[in-house]
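Enquirer: Below: a set of structures, written as structure tokens.
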Structure 1
Amino acid sequence: MNDDSSIARLAAILRDETERARPGDRLPSSRELMRRHGVSPVTVSRAIAQLSAEGRVVTRPGSGAFVAPERGRAQAPDLSWQTVALDDRMVDDSAVSGLLARPADGVIPLTGGYLPPDLRPLSALSAAAARAVRRPESWSLPPLNGDPGLRRWFASEAGGTATPDDVLVVSGGQAGLTHALRALAAPGRPVLVETPTYPGALAAAKAAGLRATAVPVDQDGVRPDLLAEAFAVTGARVFLCQPTLHNPTGATLTLERREQVLAVARAAGAFVIEDDYARYLGADPIPPSLGSMDTNGTVVHIISLSKISAPSMRVAGVIARGPAAHRLRASQVVESFFVARPLQEAALEFVGSPAWRRHLAAVRQEILVRQGALLSGLARYVPQAEVELRPQGGFHVWVRLPQGTDEAAVVEAAQRKGVLVSPGRIYYPSEPPGPRIRLTHIASSSLAELDEGVRRLGTAFQDTR
């Protein structure tokens, strides 16, 4: 049976179930639907999306799908015709949406990628934004490649020989990744990625029509020998990486390997997209970026502000040279013209204030405290789990579960206990090597909540043994 007929069959079954159920009733979990009907996760996702479009169900991230209220169901138009009109270029945003979803009341997040409200520099950001928007010129058209002062700041942060003319201001790190992938590789071409890697990078590559090919990492980051082999075998001309505090493993590429990666990419005539998302999340000294070591335009370097400040500070700098820089700028102009000038000026006000350095110091100290608390909690409540690496900063730890553990069952059991964790499978472009989960210490509201979340995870793990 092909995928379309499987989706239609499952949608019909669920449609009948919603007719018999009461508004607010919860549908079976995705795992249960897969087991019961022998279908894939994509089939379940598309069937539920179809019922959601019909107004028959409502989905709540982290909680599941529920039968919609009667009024919403009665008014919903029939949009099933779109299934035929749309082709199969579906963008699977489930992994990224799961990481961005707000947890339900009483649920402790051990996943996510942003500072909790109490750690965000809200007063400093508000003051910076107020100063910015009071200037009448802040509402005028900005330079298309970004505010000159902000470009100067990003260039100085990037180091090396970067100049303000090399910088393009974009709407956050994810936008930087998307523009870079589209600009540097044509649809259908391979792109090399670390494995495991950030799910947003995998989603962006797929949305650009690229084929992600995995290059393994170890505790010192990506292996240059395997990178060279992957370039040779695939003919790829782009390698996307996070050399500092790699997500999810926390590995930081050694200086020797950084030099080797640049040499391998130059020999292959390829670009390196450096996602420097964690530049401000680690202890000093910060390793030199690949971009600062590059002398011939090999590296496209991305620095983001949202991780270290607040989710809606969607501002990042992309540093590139030559024809690649032109293509990046063209990609942004065609897609969205420019980043809103008030946001750019607020960002510049913030990073130029004394509050910026104070905030950096406070967050780095909190990261050390919370990481220690998470590791202590794991040793106490989940001693069977193995932390593969203690990162020198960052928000996450990468945890190996005992061989034979049902990773999905652990994640679902944890959710039932009221704690959210990230399944390891979403970080792999191909088959995972074994059961793993990523745990985030920064998303919880306090150390007490963090400890309770790990305790709940331990209970969930025992329930699946």
Structure 2
Amino acid sequence: MTRFPRAVRDGAAMFYQLYEMNHAALQPSRAFADAVRLIYTHPLNPLTRTAFGRSIAGAAELFERTTRRYGKPAFGFTETTVDFVKVPVVEEIVWSKPFCDLLHFRRDIPASAKRRNDPKMLIVAPMSGHYATLLRGTVEAFLPKFEVYITDWADARTVPLAAGRFDLDDYIDYLIEMLAHLGPDTHVLGVCQPAVPVFAAVSVMEARNDPNSPASMTLMGGPIDTRRNPTAVNKLAEEKGIGWFRDNVIMQVPWPLAGFGRDVYPGFLQLSGFMSMNLDRHIAAHKDFFFHLVKNDGDSAEKHREFYDEYLAVMDLTAEFYLQTVETVFVDHALPKGTMMFRDEKVDPSAIRGTALLTVEGENDDISGLGQTQASHDLTPNIPAARKVHYMQPKVGHYGVFNGSRFRSEVVPRITDFIRSNPKNARYEKPRVVASRKS
């Protein structure tokens, strides 16, 4: 486990402890607010049907929601539609390690159904503060066409110190092991932060002539080269330097959490950073939520709850993973400069020959600027041009790259067509034997 100066660790541990104490201190107030909400929404209370009653209930709910800790959401898939027929979906863990479970959404398609063998898709979810369920819409969109697997990263504050460390190299190790578990002809899709480790893992596997190298690799809104169109996030990392992050944002998990004593980058800090980038929008959204409740606009209020139940659910990252990622990706730009190392191996994207490459960017992405993901094409000169595609989705920001109506209607069909056009890793595809005919 990476250790930090004692003064830094002690001060950070105290800050995290104060955060936990503040949350605990507000518990009675949250319970009272929830009771008030129940009273003023009860059908037997005549004030429930008045603007006054709805205002009291709305204010109580708003207070409770803005002071609670949001737990890990569930994917909640029970069925999907395959060839216009609804089939059950069962969520199962098919591979597991302390910091990640590999989930498979198994579709129970009847054996009698005439069905082609759908490709295997490994979706690598971001390990950047939110849970994998942030990609619920992504999974849902691909379920009808693919055998979908997704990385379900663990909250570092729930992993005991005895489980050991977890850094960027371990992350890449995990990906290589998962691809080996799934076997050949798997298609990997990295969304945002995982673009770099996915790209690195495939580079290493191809350099090793690993037969389990994926058939295709789709990178969406990822920071391959943050020197291109740097965003506020990129500039902050470069201006501050790795020392600033080590001294100011690394804290220790407090007692009595399972990860007590582990050095982490807390999820609540990451969330604060994201919300501060669009603070006016979040304040307006909560104000509108209150007025929707007063006006008894149930649909609009429910949409707000669904979005923020997901958005406000955050997880801690191990300090070593966070710092190594910031230094490698945002400070040193090691991957595009050709200096990135995976343990004692150099990460060489030019080794990729057989894995097809698709990159997707959003026109208005304020997290990963235009061109940052596309840079992977310049780093892979040995992938045939026919197996490399770039697509820029107009009128969407970062979230719209992998979720929303435009994602479903415009991005998903392109990814589906690309994968079906590249069913195998060309390096390991057996040549066709054509029998000669006698004239």
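Readers should treat all values here as calculations from the given coordinates under stated rules, not as data from a laboratory. Keep in mind that what you see is a predicted model, and the values were worked out from it rather than measured. Cβ atoms are built from the backbone, for glycine too; each structure is taken alone.
Enquirer: Have a look at 1, 2 and say which one yields -12000 for helix-only ellipticity at 222 nm (-39500 (n - 2.57) for each DSSP H run of 4 or more, over all residues; to 500), as calculated. Intermediate results must be reported in sequence, preceding the final value.
Expert: Details: 1: -14000; 2: -12000.
Working through the options, I get structure 2.
Enquirer: Of the structures 1, 2, report the one carrying the highest value of distance in nm of label points 7 Å out along Cα→Cβ at positions 243 and 339. If you can, show how the numbers build up before the last one.
Expert: Details: 1: 2.2; 2: 1.7.
Checked 1, 2; max of distance in nm of label points 7 Å out along Cα→Cβ at positions 243 and 339 sits with 1.
Enquirer: Which of the displayed structures (1, 2) returns the greatest value of Rg/Rh (Cα atoms, Kirkwood Rh), for residues 163-362 alone on calculation?
Expert: 2
Enquirer: Determine which structure produced the value 0.00 for FRET efficiency 1/(1 + (r/R0)^6) of positions 147 and 379 (r between Cβ atoms, R0 = 25 Å, to 0.05), calculated from the coordinates; the candidates are 1, 2. Intermediate results must be reported in sequence, preceding the final value.
Expert: Numbers: 1: 0.00; 2: 0.30.
Computing FRET efficiency 1/(1 + (r/R0)^6) of positions 147 and 379 (r between Cβ atoms, R0 = 25 Å, to 0.05) on every structure in 1, 2 gives 0.00 only for 1.
Enquirer: Given 36, 27, 25 as the derived value for semi-axes √(5λ) of the Cα gyration tensor in Å, which of the supplied structures 1, 2 does it correspond to? Could the numbers behind the result be given before it?
Expert: Numbers: 1: 36, 27, 25; 2: 40, 29, 20.
The structure behind it is 1.
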